[in-house]
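Quick heads-up: structures coming right below.
Each reported figure results from applying straightforward, stated rules to the coordinates on display, with no laboratory input. Model, not experiment: these values are computed from the prediction. Cβ atoms are built from the backbone, for glycine too; each structure is taken alone.
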Structure I
Amino acid sequence: MVEAHLFGFGIALWLALFIATRTHQHSKLFWAINASLLGLIGFFGSGVIGSEVSNLAQLIGLERGFWWSSVLPISAWLMVCSLIHQTLQPSIASIAMPERWLTGIIGGFMIGLGSFSNSLLNYAEPVTLASGSQIIGTGQAYPIYSAYVMGCVSAALWHLVASWRIAESGIARRSLASLVLGALCFLLGTSILLARLISTGTWSMLYGYVPIFAGLLISGFSLVRFGLLLQGQNVLRDLIYSFCEISILALLYLVSVNILDLLRPSQLALLLACVIISHTGLDRGRRWLDRLFFSRAEQAARSQSREFAVALASTPTPTLAPTQVAAKPDKTWNDAVRRAISGLKNPVQLAQNSLLSSALVSHLLQAKELEDNRLNRSAITRELLLQAIEQLRPDATTPNLGAGDAWRWYNVLYLPYVREINRKTAIDWLRRGLSDPLIDPSVLSWLADIDEDTFYKWQRRASDVIAAQLWEQQLKLLQPDA
């Protein structure tokens, strides 16, 4: 059983760290997923520690201290499935929100009841097994906890089945089908464990743990993948790569020390946690170490190269939220366009932009029959933005730039983001007498004389004009008859 708890502890910890390091938007779904994984970390971790408990007082203290981990994963799991369903079908919010509140309130009551009374677990009368060891038996109110667990698991399964039925994307349906399979495994494993505890059966708890572990693997992979799909990232390849990497490293460490019989189970769990944390969060550790050996410019370059490597491991994909396209772009779209324009010369920044997941970029990718990866999507997005900036040019017949008001919107984007000539550069060129054959000195003077606040205001307005144009193009794709 110790090996089983170590396995569950490692998987839950790795999944929590993976989604924490790959997620840029911390939504309610993100926190619910991590709450569920935190509960599983506590549950399996307490199982590892419990294998070393030598007396009854320590066992009771451990059970009371970690009872929350028997409730939190179940409650959070239902909330996760409810949020997924609500994301795909917003109309159920009037049902889903009260359900989540009720689940949380009852779950908190269950945690308090199990931690501070003998109602759910009978701490006052431990059960002596045939082997002579003692365990904590169930209390009189344990069937209430069982009903709560079965209700949560069953409701979660219903939410997932309903989500699967209404999902439109093929990737979404496959991820949700995996989640349904994982939920069925959870339901089976939970039923077996509850039946054993209520009936004081003597069969091995592995019969319940095996389906739960299978459900944890299937649901964990699918949940992390689906959660990031909602943010426009298909991380399946990155997820499998990271799992293989961590598994190989963990096996090398654990098998080596286990053969030599050097560590107790709790120490093995600590070693496993160190391996997972250090390698999953390796880039963050390198960032701290870089401060000791590299200049700020070198630190930024090294950090960007690592972020680029991580970004390339996933593929942008259209988000899975319902298609409700407004006639005008919202702030999120405008901000994404503004960041993409400012990142035209920054491959890392552009590769992480949410525009790569837009229907417009996806359509152009298919039209050009290019392989669907982040590099090609970045190239298409860059080409799309450069074309949009050129459309702001008031006179396309001459290669030279003008300095009049008609050139204002074009110049404030073209000069700094395409030619990389900003106000400081213009002032420096004028001071040193430098020039460009395509840029009249009057343009440099115009750029140098603009007030900084006014310049940024014009940039935002020009960017919003481009955002509106791109939004209109996407609207025609999504709603041809509009």
Structure II
Amino acid sequence: MTKEEIGNRGDDMMIETTNPKPKIENPDEFNVHYLQLYYGKLFPYIEFHKWLSYGHDGKHPGCDESYFNRREFSFTLQNDVYTRYRSFKNASAMENDIKEKCPYKIDIGAVYSVDPSKRKAYSESGSNVFVPVERELVFDIDITDYDDVRYCCSGADVCSNCWPLMTVAIKVIDTSLREDFGFKHILWVFSGRRGVHCWVCDAKARRLTNEQRSAVAEYFRVYKGNENNARKVALMGFSLHPFLARSYVDYLKDFFEGELQATQSIFSSKEKYEKILDMISDEGIQSELREKWENSARSSLSEEAISRTRWEQLKNTLQSKKQKAPALRMCVEEIVFTFTYPRIDLEVSKQMNHLLKAPFCVHPKTGRVCVPIDPNNCDEFDPLAVPTLSQLIEEINSGGDRMEEDDDDLDRTLLGKSIKFFRSSFLEPLLKSCKEEIESSYKAKIEKSKDSLSW
């Protein structure tokens, strides 16, 4: 059976389930039994449903009670069984289906014009009305895309030396989304393994067309080359765009000259510094710096000290030559941007119907929960300290799973602080804004109706 056929079967597909409350004897590995306990006791269904309902809870006459039911969900089940176009009438239906199917991964899609699970009926009737009408503006940043500029890890591996690249990415993008675009309701989420996801949830963001989403995504584009290009960043003109200038001054320059030099020592060996020399268009300067560095190869300095010294030499050389070679004017900035600027998967942001993994999923490779990240304190976030499924199971088995509404109780649980942050710092301000918009739209509709009757 193909993925498409499985996806089209929707709720007709069933999977076998075991005892919903198995006792975990050896909580060291990720498996379906752990997930059953997690979905049964810890997953924040109420907050999840409130978020994706955006105030359409049926309590106000201006609510659209079909709103949540028109949202697409996708489940990846055990053995890579993949189902798309799932939908739920309410929080209870969603909770029951998640507990029954026990998905290894939950993806969230768009809000469609009709219930996604009934799309085939509309298609067969000849009514071409199944189209996405709303979707959060999303961003996906993966540390594997930085493999050419990090030397501590590669692939899916991540450590405390290279994770700060993700921290800087959060700072740059979050600041721009708020200051340049005026968005307020932004949720950053750890992907569970090697990256971060961003959900921009303002009403004006959710209603962007694909063309508008592409324009926002392209605003952040800096990388022009590919893995075969030595020069991946080309900054045009005599000065940086205000967004890039702010990013450079506020975040990128200090990070490059400080933490990145300390952890990656990017000039410490010939293999490393040759990559940087290739970014300089003037072969004479390349040769001058190469000769200087080769002659100092036996230095007794530490790798970090060598790297910092060579960076200062490069900057001083470029500064002295750039009047004669205008092409070198932005070379220092281009090197800094190449190593530190956010490497966004722009295609993810451009289409309304693109799926993205849901917050509070558990990553099957690491067992870590996809918890929210506070952008105001992202320096403190440690991906290796995020609760794992086995740790949560130990907490459940020891009786520490009572996740009450009281914030003090939440603080005493492994997952509680993440749920508390999601609720108080993101969800509550978002719902307040949504309900104000629903009320305003409803009043405008009533006034319009009165005006039409007066004629």
task: Using Rg and Dmax of the Cα atoms in Å as the calculated read-out, with 28.4, 95 as its value, let me know the right label among I, II.
output: I
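One of I, II was used to calculate helix-only ellipticity at 222 nm (-39500 (n - 2.57) for each DSSP H run of 4 or more, over all residues; to 500), giving -12000; which? Don't skip to the answer; put the middle values down first.
On the way: I: -23500; II: -12000.
This figure was derived from II.
To test your reading of the models, identify which of I, II gives 163 for volume of the Cα convex hull per residue in Å³, for residues 218-345 alone when calculated.
Numbers: I: 163; II: 108.
Source structure: I.
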Label whose coordinates, when FRET efficiency 1/(1 + (r/R0)^6) of positions 90 and 274 (r between Cβ atoms, R0 = 35 Å, to 0.05) is calculated, return 0.05 (choices I, II): II
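Work out which structure the value 22 belongs to, where relative contact order in percent (Cα under 8 Å, 6 or more apart) was derived from one of I, II.
Working: I: 12; II: 22.
For relative contact order in percent (Cα under 8 Å, 6 or more apart), the value 22 is produced by structure II.
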statement: One of I, II was used to calculate distance in nm of label points 7 Å out along Cα→Cβ at positions 306 and 338, yielding 2.0; that structure is II
